[in-house]
Structure I
Amino acid sequence: MKTLIVFAHPEPRSFNGALKDVAARTLSNLGHEIQVSDLYAMGWKAGLDGGDFTGERADPDYLDLSREQEHAFANDSLSNDVKLEQAKVAWADLVIFQFPVWWFSMPAILKGWVDRVLSRSFAYSSGHKYGSGLLKGKRAMLCLTTGTASSLYTPSGVDGDLHHILWPIHNGILAYTGFAVLPPFAAWMPAQVCETEREQYLRAYAERLSNLDQVQPLYFHPREDYDDNQQLKPGVKARSGVQWNPRAEQTFEQAAAAYSELQ
């Protein structure tokens with residue numbers, strides 16, 4: 001298996017850095033090929049703008065980013081940094097996104113990687129989204145850290161269920177572009193727990209990575225579950241992005257409990 005780890009933390013000695021190192025070491029020891037994109041070390045430019053297009057623009061007078069991404073991809077005129085990252089994604093069977101949860105989402109530098117790398121015509125296009133996304137056949141997984149305890153990220157917790165928080169990433173980025181989305185791995189407030197607990201997180205993550213072939217992707221409804229207005233058809237139970245096994249009928253609370261047990 002070929003794995004790309006996209007690492008988004010400014011401190012290489014952080015716990016995010018330790019999780020990234022565990023992933024690289026564990027998968028390498030299993031015989032897998034690894035590439036790491038350390039966005040801060042690379043000085044990654046987060047902003048998607050006209051500088052991403054090095055050739056003649058589709059419209060030099062008005063910057064329509066989707067149109068220009070499509071035009072540049074077709075004409076091999078995306079900026080070199082974007083082309084290098086797209087080549088890594090194309091190479092990879094699995095993409096792991098390693099980051100701290102900041103403001104209920106990913107760091108800006110990682111969002112900028114998404115904006116620029118998962119571009120129109122490379123990751124999606126008209127008629128090629130979700131089940132027919134252009135990255136279909138690849139898997140993706142989030143590995144994240146939080147600043148607060150797991151109890152806050154439950155359906156009744158003050159911060160809200162983690163799956164709701166991650167929905168824009170799981171559904172709106174990864175499933176949208178065709179990835180099979182694996183359940184996330186969370187290390188809860190590693191800065192506030194003891195060394196023994198941090199070691200337990202690292203061992204649990206290594207175990208998860210060692211058994212990836214046994215991990216069921218998150219479930220997302222196929223296109224045939226929706227009507228012509230892209231609404232779920234009558235009688236179809238909404239259950240995307242929560243339960244691990246699409247054949248398992250779980251309540252929301254049961255799915256959240258199952259997630260906690262995985263950690």
Structure II
Amino acid sequence: MSKIGNAFCKGKAFIAFLTCGDPDLETTAAAVRAAVRGGADLIELGIPFSDPTAEGPVIQGANLRALQGGVTTDKVFALVRELRKDVTVPLVFMTYANVIFSYGAERFLANCAESGIDGLILPDLPFEEKEEFLPVCRKYGVDLISMIAPTSADRIAMIAREAEGFLYLVSSLGVTGERSEIRTDLAAIVRTVRENTKTPCAIGFGISTPAQAGAMAALADGAIVGSAIVRILEQYGKEAPERIGRYVRTMKEAMEELG
């Protein structure tokens with residue numbers, strides 16, 4: 001089992017997403033550490049990109065602010081090295097294929113392994129094209145994490161059978177962002193996943209409240225929260241980390257109670 005799989009061994013996993021460098025890299029580091037203290041089991045780190053097609057306005061804004069602040073991929077790798085001095089939970093990059101192409105896939109994955117990145121999520125990489133990156137990911141021991149959407153239909157079983165790390169189950173059609181209600185028949189998708197793999201699955205997109213986190217934990221193996229955390233960073237800037245820690249704690253407690 002990979003290190004990512006171990007994050008799901010102690011119960012339902014809470015996964016926190018942050019955009020690196022919003023409002024600055026020092027605050028990102030503080031927010032990651034606060035989230036871990038609050039109970040986050042795995043951290044997704046977004047590498048800023050100029051055209052984040054899977055993201056809603058909250059995370060799009062974070063990408064823009066980070067890029068305007070001078071964040072680069074190399075600076076993000078330096079951030080990961082700094083975090084790994086004391087952060088032991090799995091760390092996963094969420095970014096876009098063009099970021100890796102422009103950096104060089106071999107160099108990018110080598111740096112992932114050297115700095116302490118455990119997995120990679122590429123929302124714009126179709127499952128059928130994953131061989132573009134899978135061999136080099138495996139060479140460096142980085143899990144290439146697959147996504148399943150409500151539209152995946154008869155592809156769900158196929159994606160699940162080849163999953164590694166964890167499966168990212170997208171709760172709703174559209175881009176990331178907080179939602180008042182999630183109407184997708186997630187239970188049916190999770191059943192298909194469980195029939196085809198032992199790899200854990202976590203649900204993301206639209207989760208922002210303790211009740212939603214608890215409901216997702218009852219269905220799947222974990223919940224992913226991004227926009228709600230990024231919004232706290234947008235509102236409170238350098239003062240956000242302590243608030244993020246408290247927010248993560250309430251979400252994790254709801255998952256433990258209801259999951």
Structure III
Amino acid sequence: MPADDRRKWLLPVVLVVATSSGGCRLVPRNGPAPEQVAEARRLSNLGLSASDAGDLMRAEGLLEQAVDHCPTDVDSRKHYAGVLWERGEKMEAVRQIGKALSLSPGDIDLSLEGGEMYLKLGLLDDAERLADEAIASAPRSSEAWQLRGQVNLARGKPVDALADFQHSLAFHPDSRDVLRQTAEVYRQLDRPKRALATLAILEETYGPNQVPSDVLALEGLAQESLGRRADAVESYRAAILKGDAEQETVDRLAALESGDGAVTLR
């Protein structure tokens with residue numbers, strides 16, 4: 001058979017082999033087939049819509065289908081992990097984030113999401129590893145420094161946590177979460193004036209009467225440490241009026257109003 005005719009005969013066979021392969025790839029080096037990625041994204045979007053509507057069971061099923069349809073689609077796997085976490089399937093959520101990271105090493109968003117999950121599960125070594133990876137990938141990421149600060153705070157290292165939170169604030173000075181956590185660290189370090197100064201900055205980010213109860217309660221604790229009993233009473237009362245204050249705040253107010261300031265600050 002002439003060479004030209006042989007090439008014409010072989011070409012359709014090659015195409016059939018390529019397009020009939022399993023999974024979501026035509027051939028491994030070419031990545032997912034466009035139509036299979038499109039279907040995975042369609043299912044993923046339906047899953048996110050179900051999640052937004054509060055139907056987490058349906059969302060989980062749709063996102064699981066999306067991942068099964070195209071296991072290499074990182075976004076579908078990330079969304080799947082998020083819904084699993086909300087459904088209380090926390091270890092499986094972490095496993096899915098780990099798979100997503102193996103597909104997209106160094107992904108800052110995945111590192112942060114996975115790190116937060118590990119932190120909440122008390123897996124501090126894993127959380128620290130992902131925090132360090134996030135900082136290495138994005139040294140100016142406020143969220144990455146915050147995550148490492150939270151890990152150090154959970155480890156009982158407030159000085160290290162403070163340094164991390166200060167790095168975080170350097171890149172996002174108005175971050176409410178980081179300002180709140182920084183004030184808490186100052187309180188733990190017995191630096192109530194610095195705690196109050198940080199809380200003042202935090203409270204400026206809220207509108208009138210919008211300051212949350214936990215911020216007002218922390219303000220009261222710092223004022224107590226400085227011997228400002230009247231100011232502390234005012235802060236505790238404002239916190240309790242929010243309707244969601246913790247029992248400790250109620251107890252602190254009761255102790256001060258009864259004239260007993262001997263309740264141990266925690």
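Here, each number is a calculation from the coordinates, and none is a lab measurement. Only a predicted model underlies this, so the values are computations on that prediction, with no experimental measurement involved.
If relative contact order in percent (Cα under 8 Å, 6 or more apart) is calculated from each of I, II, III, which structure is the one that comes out at 26? Present the calculation step by step, with values, prior to reporting the outcome.
Working: I: 18; II: 26; III: 7.
Computing relative contact order in percent (Cα under 8 Å, 6 or more apart) on every structure in I, II, III gives 26 only for II.
helix-only ellipticity at 222 nm (-39500 (n - 2.57) for each DSSP H run of 4 or more, over all residues; to 500) was computed and gave -23500; which structure, I, II, III, did it come from?
Working: I: -10000; II: -14000; III: -23500.
Structure III accounts for this read-out.
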Given 22.1 for Kirkwood radius over Cα pairs in Å, calculated: source structure among I, II, III: III
